[in-house]
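**Student:** There are structures below to look over.
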Structure P
Amino acid sequence: MTHYLYERPHTLVPLTFFARRYDSAKSSISEDLGIVRRTFAARGTGILETIPGAAGGVRFIPTISPQDAQTFIQEMTDRLEEPNRLLPGGYVYLSDLLGQPDVLRKVGRLIATQYVDQSIDAVMTVATKGVPIAQSVSMYLNVPFVIVRRDSKITEGSTVSVNYVSGSSERVEKMELSKRSLPRGSRVLVVDDFMKGGGTVNGMKSLIEEFEAELVGVTVFAESAFNGERVIDDYTALLAVDEVNSRDESIHVRPGNYLQRAFGDQLTK
């Protein structure tokens, strides 16, 4: 049962299904699920929610504990301060980290935990670096993810496009999304790998409005210091790159606002 639930997050499973699957009485299944629930809670794996009634059952909601989140974010902070990550323009090389399955799993679980009490219909990102993050988050939320593109793809069919101003270069650019990707009225979570001025995220926000959908939240893996006014101010960042010194190739990174936004008073002092 543990494996079955773990592989199907946010999916309501009737107790009768387990009773038939394991040829057991519902009372026995309930007792076993009680053990699973306590184990999930003790290990910070997630919440096993019970829905009463004839149409009820159990639902596994993946989460991460504040302590595990702090440990992971500190580990990423140390990794991002490695001097060989410095790129021209104040960017930081992230591809190796965001190409590691264990890192992606934890990033997805962290972001999903922040929105555990929110109703989300889709996760949105822009090609290409944000795609693995969106895929991981969508897996833990058990919702589709959609990819916004900056260039036309014939395989996308008809698209909706918007012009937006890049927050860092202040150039007018275009992004587009297939009309079939996002149903009208969807509640959308935007994720991305790196944010400077916020222009790309603001462009996705405009696309969401074009689809008559609702932006639920914005979470990025890392944000950088930005000399100017960001075009978006309501967002969550797991990490914050405070200072980049090209002369001595040093990078100063600190935890972003994720821990406070996701856990608040639950944080370890």
Structure Q
Amino acid sequence: MTAFAPALRKLAVTAAALVVVAMAPAPAQAHTEPRAPKGFVALRDVDPTIIQEMRYFTPHNFVGEPIDGYRKPMCILTEPAAKALHKAQRSLLRQGYSLKVYDCYRPQRAVDHFVRWAEDLRDERMKGEFYPRVDKTRLFEDGYIAKKSGHSRGSTVDLTIVRLPAKPTRPYIPGEPLKPCFAPRGERFPDNSVDMGTGYDCFDTLSHTDDPRVTGKQRAHRDLLRSTLAKSGFVNLPEEWWHFTYKPELFPDTYFDFPVSRRALPVAHF
């Protein structure tokens, strides 16, 4: 038996190694991110003059943190919607104004983030600015939060108008004192937008485009934004002065979930 001992030991080691290999978990499959189909573009490739302040890439929004799916602070839209914005921008530039976009294409995972936040009634860190007069238990019932968003179809955009030359908007500092989004312009969070009567994403009836309490310059600014975009094929959502959808939509029935990033887009051909 002595002569066979080294061979037996070798066989035992080999068998043990095979058992370890057999028990080892299978290597993880490489996760492939969804990509945008042909027809989506970066707005900057179509019109680099339109100002972009992508709020959901930052913590300055009603949730209070960067939103899932926003990998880059960039506006992505369907090509027809982007070209229509370019047309509207040319009209405004001749009048001394520029468009500024806050949000464009929105992945479904971002909408899901909103829904999780709305269901967590304990998290009201941004209530003082974005929904001071709305009980969080009513966000779904009142239509402020939904499980699907037209933004995910790629032809909807949230935007405003800025007087040129544009002054920079100071960055939001997490934890700073919050002011109601419907407060007078000099009191609410500073924005280089013209005065629209409320800030962006203000969960309040004052955000309704035709609210009769909005008069004077604020009314004129809302009307200028709506009329300019209407000439380029955009339809306003009456409950939000900032919300417009280009018609007809390129993808009217599809809710996409590719991330907001340059890598998710088809190769630009401009």
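**Student:** From P, Q, which structure was mean count of other Cβ atoms within 10 Å over residues 129-136 = 18.2 calculated on?
**Tutor:** This value belongs to structure Q.
**Student:** Thinking only about Rg/Rh (Cα atoms, Kirkwood Rh), which of P, Q has the largest value? Intermediate values should be presented prior to the final figure.
**Tutor:** Values: P: 1.02; Q: 1.21.
Structure Q comes out on top.
**Student:** Given a value of 1.2 for distance in nm of label points 7 Å out along Cα→Cβ at positions 113 and 217, point me to the structure among P, Q it was derived from.
**Tutor:** Computing distance in nm of label points 7 Å out along Cα→Cβ at positions 113 and 217 on every structure in P, Q gives 1.2 only for P.
**Student:** Upon calculation of Rg and Dmax of the Cα atoms in Å, for residues 105-160 alone from the atomic coordinates, which of the structures P, Q produces 12.1, 33?
**Tutor:** The read-out was computed on structure Q.
**Student:** Output the label of whichever structure in P, Q has the greatest value of relative contact order in percent (Cα under 8 Å, 6 or more apart).
**Tutor:** If we compare relative contact order in percent (Cα under 8 Å, 6 or more apart) over P, Q, the biggest value is for Q.
**Student:** A value of 0.95 was computed for FRET efficiency 1/(1 + (r/R0)^6) of positions 153 and 241 (r between Cβ atoms, R0 = 35 Å, to 0.05); which of P, Q is the source structure?
**Tutor:** Computed on structure Q.
**Student:** A further question on this structure: Given that helix-only ellipticity at 222 nm (-39500 (n - 2.57) for each DSSP H run of 4 or more, over all residues; to 500), derived from a single structure, equals -8000, which label among P, Q identifies that structure?
**Tutor:** Only structure Q yields this read-out.
**Student:** Okay, moving on. For structures P, Q, calculate FRET efficiency 1/(1 + (r/R0)^6) of positions 81 and 137 (r between Cβ atoms, R0 = 35 Å, to 0.05) and state which one comes out highest.
**Tutor:** Answer by largest value of FRET efficiency 1/(1 + (r/R0)^6) of positions 81 and 137 (r between Cβ atoms, R0 = 35 Å, to 0.05): P.
Only the coordinates and a few stated rules stand behind these numbers; no lab work does. Given the structure is predicted, the values throughout are model-derived calculations rather than measurements. Cβ atoms are built from the backbone, for glycine too; each structure is taken alone.
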